[in-house]
Structure I
Amino acid sequence: MSMETALAEPQLAGLPIEADEDTSIMAIEVGPEHPAMHGIVRFTTYVDGEMIVDMIPEIGYLHRGFEKESENSKWIQVIPYTDRLNYVSPLLNNIGYSMAVEKLFGAEVPRRAEYTRVIMGEISRITDHLTCVGAAAMEVGAFTFFLWFIKAREYLWELIEQVSGARMTTNWTRFGGNATDLPDGFLDDLQERLDKVKDILDECDKLLSKNKIFIDRVKDVGTISKEDALSFGFSGPMLRACGVPFDVRRSDPHSVYDELDFEIPVGTVGDCFDRYLVRMEEMRQSISIIEQAADKMPYGPIMTDQRWVDYPDKKEVYGNIEGLIEHFKMVMEGHQPPEGEAYAVVEGGNGEVGFYVVSDGSGDPVRVRLRPPCFNYVQAMKHMTVGHYIADIVPIFGSINMIGGELDR
């Protein structure tokens, strides 16, 4: 970058900077090549020395095209695309989209399927937090912490693989239920692995939560007030770290969350340290939710028997012409929910994940709109970084847990 460009660009950001060589303001591009920027995000950062005086966030172009891909697919074909949104916790995306389409159909999900969705969704929440907190800690030097958290994540991803057949591209839910039931012996293996994750959480808590080097690096850094957080549209751990006890599982409970007991952790000042503490406690609360759901797991089907929502049984497909024709029509023409619109929301790992769907009664969606939580956080990066040092971008950006798949859509 030339000196003339570096001096002139702050004027574009509205800074009262004279375009001459005496100014101390420099324009520094942070990302997308920087490893802490996670691939696509760029921050045009204006610094006076090492102090940030202005910033222009740029979300980059992942070219995922989720919404338009969905609108050019059959309803059921969208589920694999939802895996690629927040790909660290794909099951929560599967559940949210399926809930939106189930609203269009008026389909009722069997209770066993609902309890199973809660277990798998909370496992995904823990893997999401393990990834976010572990990576953010590593980026400020806590590499051992990161390795232990990835080890814990591995225990849980292997559970997800047992149920869905895949670790990340799960494609697990179906309209009116789930593709597979829990395999034999799963609940015993689940408890054994949850106990291991608890031990790792306790060890890592001792390792980092009172570590002076870590605290100095994240405390009072990236602070945002509850009023500003609400104004930016924050949700999830980012909002709860500001002291606002908003959680979709409580405010608009879905599945069987209203039958389970759990606390909503909140912070006090909304800085990077509060976000770390909130996520650490949320993982413990998720473990408690999973254990309760496992204890209350009912017997029964995992799919609705509502016609034109579930595919016909294979025995019917192979055994009589009516079943074969019904299966053929559902595959070729797709599910055909009644004309209308629906919005479903779940508490994702990053916050409120919403799916707005519109049907004209055909097998293809008219509109599929995603409400991604981390878009709002990237927008607020300027608000959280101005007045801090350029090195503070790393823990602040790490604390928002930006996932490019849902950000770019």
Structure II
Amino acid sequence: MAHKGMTFGIFLAPFHRIGENPTLAMSRDMELIEWMDFLGYDEVWVGEHHSAGWELIASPEVFIAAVAERTKHIRLGSGVTSLPYHHPFLVAQRFVQLDHMTRGRTMLGCGPGALVSDAYMMGIEPVQTRPRMDEALDAIMELLKCEEPVTMKTDWFELRQARLHLAPYTDPHFEIAVASVMTPSGVVAAGRHGLGVLSLGAGIPGGPDALAGQWKIAEETAAKHGKTMDRKKWKLVVNVHVAEDDEEALRQVRKGERHETITYFEETLSRPPGRSDDPLSDGVRMGTTLVGSPDLVIRGIKKLWDLSDGGFGGVLFRAHNWATREQTLKSYELFARYVMPVFQGSADGPRSSNEWARSHRKTIFSPNVEAIQRAYTERGREAPKDFRQRTSGARDADAIPGTSP
């Protein structure tokens, strides 16, 4: 399984329950990203929403600029910028500026807009959002080439000899990815331009089984347009929470998951109620929800890898507030300590070194015991009793200095 070099991060909508202090909520989001930066996570994708009360960040760009000053390494992107809400020239300009301000840590996530209520308030009909996203993305990609001036006219925006006055800091441009849920539209848009994919559908029922088919559509579309798709730029978005054991992890998140699902997704966004009596446990069994011990989460990621029929580049947690603050921060730490090394190869060197030393202990460590004993004898002294006890039988290499027999 060639999954070394996998990246990890979060898809930060964010989700904050009604009644919580919104100012503090956004500060806590920044605190979480600082913690992730310290732990070695790779990236964060920050959402754009304008209604419904839970997903509070209206401008990913403003948030990214602020958190960039508080972090050192982690990459920061929009997850996603709702392209139908913005003139594409301004989207390109803002992300080029962020690319310079972050010295190449900026990413652009693109989508049609997740909340119908956002589009409604702006007078945009639901049937218009996806065609407008495609048109805006075409314009952005042309502008980022920084070649000929771009002239384009649609029924909602116009470009007249438009050019960016700054080229991107990143050559040829910052990473760009398109959100995909279950329909082919997202992967088709990504394929037309050879861009990355953020598979939000991986975290919903039926999503994991559709992964291979969706990627095939992306590759076929890319080939038709003279582009290629890179699996390293394919990220799966799933629910994750890690604790020391499986039952404890479920116990920590069960109440919070039910509150979010019922009060937001069902009662606010009108998603039909689930038919299961225990949807959380069902999600764990289906592989759409990775809640459990590090071993369970590792198995879950490996299962997703197999279902993708060729692999993917990274896993993003759908950031949530299901558990307490302390439990959530500990979950990220446990994942970084015990899950990430399995898929990044960082623990291979120490493990290989340990295995080599263990397999050669009879030929390497036994002579050292003998040399220490001789050093005492040559000075006319007897080795201390505790040393003789600890190394008894060392000539047969059954004990190593400094360890229990």
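Quick note: the coordinates plus some simple rules give every number you see, no bench work behind them. Model, not experiment: these values are computed from the prediction. Cβ atoms are built from the backbone, for glycine too; each structure is taken alone.
A compact table of results
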| read-out | value |
| --- | --- |
| Which of I, II leads on relative contact order in percent (Cα under 8 Å, 6 or more apart), largest value | I |
| Label whose coordinates, when mean count of other Cβ atoms within 10 Å over residues 31-38 is calculated, return 15.6 (choices I, II) | I |
| Which of I, II leads on distance in nm of label points 7 Å out along Cα→Cβ at positions 127 and 151, largest value | II |
| For FRET efficiency 1/(1 + (r/R0)^6) of positions 63 and 119 (r between Cβ atoms, R0 = 25 Å, to 0.05) computed as 0.15, the structure of I, II it came from | I |
| Per Cα Rg over 2.2 N^0.38 Å, the highest-valued of structures I, II | II |
